[in-house]
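Next up: some structures, all given as structure tokens.
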Structure I
Amino acid sequence: MDPAARFSEVNLIADPLYGYIEITKGDGGEAGEQHLLDTPWLQRLRRIHQLQSAWWVFPTAEHSRFAHLLGAMHLAGLYARQIEPSLRTAFPDAPSAACVEETLRLAGLLHDIGHGPFGHFFDREVLARFGVDHEDVGRRLVCNELSDVIASLRAAPSGRFAGGESVDPRWVAWVMAPADIEGYVPPPWLRALKPLLCGPATVDNLDYVVRDAYMCGVGVGTVDVRRIMHYSFVAGESLMLHAHAVPALEMFLTARLYLYTNIYFHRTVRRIDLTMREIFAKTVERLAPGNPLDDLDAYLSLTDWSLLEEVSRWRRCPTGSPERRLGEAWEQITARRLPWKLAYESLLGSDAELSDARERIVSLLPQRLQRVAFEVDVASARVAPENPLTDNGLVAIYDPLEDTVEQSRANELLARLPKHNQLVRVFTNDESAVTELHAAARDALG
């Protein structure tokens with residue numbers, strides 16, 4: 001084989017976290033990962049911020065979903081190479097190492113492809129009305145619009161698939177999101193790899209924790225991604241984490257929780273979200289009405305950029321028109337003239353009862369403020385994301401001293417992690433009520 005041939009098969013993309021990310025190019029009539037990256041569906045993610053509204057608070061957080069997906073794909077490939085020997089022992093009939101690697105790389109690359117403008121905010125304010133989320137949209141794209149390209153791939157950066165092999169788009173769609181796909185039964189080897197995309201330390205959150213901290217300029221200490229990866233392996237029918245990696249997992253989960261309380265749930269981010277909530281759905285109805293699954297062409301052109309450009313033009317619409325009012329409301333947000341003021345803030349445990357928080361606060365306000373406008377904002381962050389293989393949300397941990405999988409190890413880890421994961425704030429648009437709202441909320445919730 002020509003030793004220089006590899007350079008015509010794999011490109012390098014520079015990345016501030018990993019140095020370089022490998023991308024297969026394909027050749028002749030054969031597709032490569034580059035063909036996926038060049039599709040309109042991947043390219044649109046360059047125009048969707050990774051940090052929905054936090055980029056208005058952290059000026060350097062200009063990175064996109066596209067950059068994050070490249071990072072998640074890179075980590076997925078490294079994971080695949082690490083666990084391949086143990087996967088082969090547990091599942092001798094699994095596809096070739098290159099085919100498994102490419103399946104995981106594609107899942108990392110495509111897991112967020114269904115996101116709309118402002119990311120998860122779009123899920124809550126728009127997609128939820130139709131009973132779907134960005135994962136439903138993403139799976140539709142993987143199994144339809146992108147399926148031909150996926151099925152035509154024949155190589156990973158590490159090498160070519162075995163003869164006759166290809167990646168089934170359903171493998172990618174199933175492994176990249178927590179929910180099952182109705183009527184589809186995944187192969188056992190793929191089920192064992194689900195925690196790499198839907199577990200406590202996935203390629204998704206291993207990338208975004210480090211990337212978001214770096215791009216925001218927020219220090220989170222050491223996140224030892226390589227140690228977690230090195231001590232991961234497949235045994236029996238599931239993914240295991242060696243006990244030697246538990247301290248690294250603990251550091252990572254603590255860092256992740258820190259980012260939620262200090263970036264994703266920053267007080268000004270929540271004020272922006274409260275203000276956007278009043279106009280966001282009405283805005284989207286004018287840009288791309290209906291369920292995106294029923295009109296993917298309209299959804300394709302809907303990004304942060306297109307939304308903000310359009311609402312800026314609405315400020316020139318006739319006075320009193322709905323578009324003019326929406327455009328002026330968006331101008332207040334982009335200028336950060338936010339009506340909501342912080343009156344109270346506290347960290348409460350996950351067991352705190354908050355369903356009647358508003359009523360408790362009102363009962364402690366003086367009569368003249370009984371009708372004051374305020375919002376009780378509860379931002380909850382689970383220490384460990386959902387893992388479909390275990391009840392407590394952590395992957396199985398292997399204890400080398402006992403040569404057993406120890407559930408107690410996972411319980412011990414959870415016991416050591418921070419317990420305060422409900423950030424409770426009270427906001428009001430009446431600045432004169434801040435002092436008395438603070439006192440009432442403190443007495444009602446503290």
Structure II
Amino acid sequence: MVDLRRRLEELEARLGTSSSKSEPQTPPSPGYPTLQDALKAQQSGALSSSQGNEDTLAARIEEQNQTKVESASRYKVKLSGLVLMNAYSNRGTVDNRDLPGLALPRPAGQTDGDTGATLRQTILGLEVTGPRLAGASTSADVQMDFLGGFPRYQYGVAAGLVRLRIARATLDWSGTRLVIGQDAPFFSPQSPTSYASVGEPAFAWSGNLWVWTPQIRVEHRWSLSESSGITLQGGLLDPLTEYIPESQFDRSPTPGESSRLPAVATHLVWQGRLSKQPVSVGVGSYYERQAWGFDRNVDAWAGTADWSLPLGDRLGLSGEFYRGRALGGLGGGVWNSIVANGNPDLSSTRIVGLNTVGGWSQLKVKVAPKLEFNLAAGADNPLASDLRIFPNPMGSEFPALARNQTLFVNSIYRPRSNLLFALEYRRLRTYRPDDTQSTADHVNLAVGVAF
């Protein structure tokens with residue numbers, strides 16, 4: 001700020017427009033030059049050769065004169081977000097109108113589809129940079145959206161409730177990072193590109209393991225060259241299983257939490273560059289213990305693989321694959337960790353950990369710097385051998401399903417860095433254990449403004 005003031009005074013002296021002693025003196029600005037200071041110098045008869053310098057200086061002063069976000073701690077705070085409107089149309093019956101994951105049978109008397117719009121996937125975020133601690137730089141961030149449910153009053157269908165997505169604190173040393181908070185599962189880091197699915201990552205029911213989970217993890221990176229390295233991650237997570245709280249104000253422990261043991265996960269990833277484009281390949285593992293009561297325990301586990309590969313300057317291939325057991329808390333097994341022959345809460349009910357295999361892959365085509373197309377497909381496939389143990393298999397929170405598949409194609413156009421338009425077509429196909437199936441189509445037009 002001192003440098004800007006000095007340069008302004010030099011500009012005024014060069015233009016011969018400095019205030020004389022006989023002129024009334026302008027009160028000093030509060031610690032920094034204002035845009036009005038630059039405009040006064042510009043209006044007092046600037047020379048044509050100095051016009052470009054004045055414009056540049058005025059723009060820089062205007063930037064410095066912006067109102068900043070202030071925190072009680074006085075550390076730097078950054079507000080960010082995405083105002084996102086989704087207009088959609090469904091053909092067939094889906095589980096969630098504006099964010100479909102399953103195709104369902106058509107109820108008697110219902111129309112074959114619906115059309116609507118929502119802004120519930122709008123995101124708000126805050127980032128703060130803190131002091132150095134034990135040689136580490138500190139930071140924190142939080143993200144919220146409006147997919148927490150619907151308030152029970154008139155027009156509540158359009159007024160989503162605020163929901164916590166991410167809240168984490170980070171300590172960064174040279175090559176080492178400690179993250180504490182709620183975050184996506186680090187052993188399953190990829191997600192397809194879709195502005196129709198922001199409140200939940202795309203394919204959350206069709207091969208994409210995810211759930212924003214409380215966790216503590218440590219990361220360390222070893223550099224192999226100037227452009228490549230290996231990162232090892234390990235951590236403890238809340239052992240979530242599929243569970244819907246009985247009350248808005250209270251909840252019971254999940255079977256994973258009832259085991260009194262945290263979930264454990266690791267992830268090893270190689271990152272580098274190929275044809276000047278970023279590339280990564282990783283593998284991960286996950287384990288948790290689940291206690292379903294009456295001495296019925298299940299070991300949940302997963303082995304994962306993820307990749308992001310450039311196929312030239314305009315093409316890219318990314319995706320994930322997993323094989324595991326009792327992964328309903330992460331979306332695996334079509335959100336089922338077990339199959340049972342009755343109500344899992346009863347001691348007479350027999351339960352079996354549900355094995356599943358799934359994944360997704362996406363091809364990205366960048367037609368121009370501002371326009372891209374994405375084609376992706378994903379599937380979650382519980383093993384038929386587990387579903388056939390019982391004549392009428394049941395899940396703990398959701399119906400037992402044999403397979404769920406999703407395919408989408410979308411285009412994303414960004415005329416400005418903070419403005420986007422996206423159009424997506426999605427096809428859903430859901431199979432039940434009795435070999436019946438349901439299909440649905442979803443078309444989504446998204447308009448977003450980032451800030």
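FRET efficiency 1/(1 + (r/R0)^6) of positions 113 and 289 (r between Cβ atoms, R0 = 41 Å, to 0.05) was computed and gave 1.00; which structure, I, II, did it come from?
I
Assign the value -3000, calculated as helix-only ellipticity at 222 nm (-39500 (n - 2.57) for each DSSP H run of 4 or more, over all residues; to 500), to the correct structure from I, II.
That value comes from structure II.
If FRET efficiency 1/(1 + (r/R0)^6) of positions 225 and 273 (r between Cβ atoms, R0 = 25 Å, to 0.05) is computed to be 0.25, which of I, II is the source?
Value 0.25 for FRET efficiency 1/(1 + (r/R0)^6) of positions 225 and 273 (r between Cβ atoms, R0 = 25 Å, to 0.05) corresponds to I out of I, II.
Taking mean projected area of the Cα convex hull in nm², for residues 89-216 alone as the criterion, which structure among I, II has the greatest value?
Checked I, II; max of mean projected area of the Cα convex hull in nm², for residues 89-216 alone sits with II.
Using semi-axes √(5λ) of the Cα gyration tensor in Å as the calculated read-out, with 41, 29, 18 as its value, let me know the right label among I, II.
I
If distance in nm of label points 7 Å out along Cα→Cβ at positions 265 and 305 computes to 1.9, which of I, II did it come from?
II
When distance in nm of label points 7 Å out along Cα→Cβ at positions 177 and 201 is compared over structures I, II, which one is greatest?
Top value of distance in nm of label points 7 Å out along Cα→Cβ at positions 177 and 201 goes to structure I.
Out of I, II, which has the highest value for relative contact order in percent (Cα under 8 Å, 6 or more apart)?
Greatest value across I, II: structure I.
Here, each number is a calculation from the coordinates, and none is a lab measurement. Because the structure is predicted, anything quoted here is derived from the model rather than measured. Cβ atoms are built from the backbone, for glycine too; each structure is taken alone.
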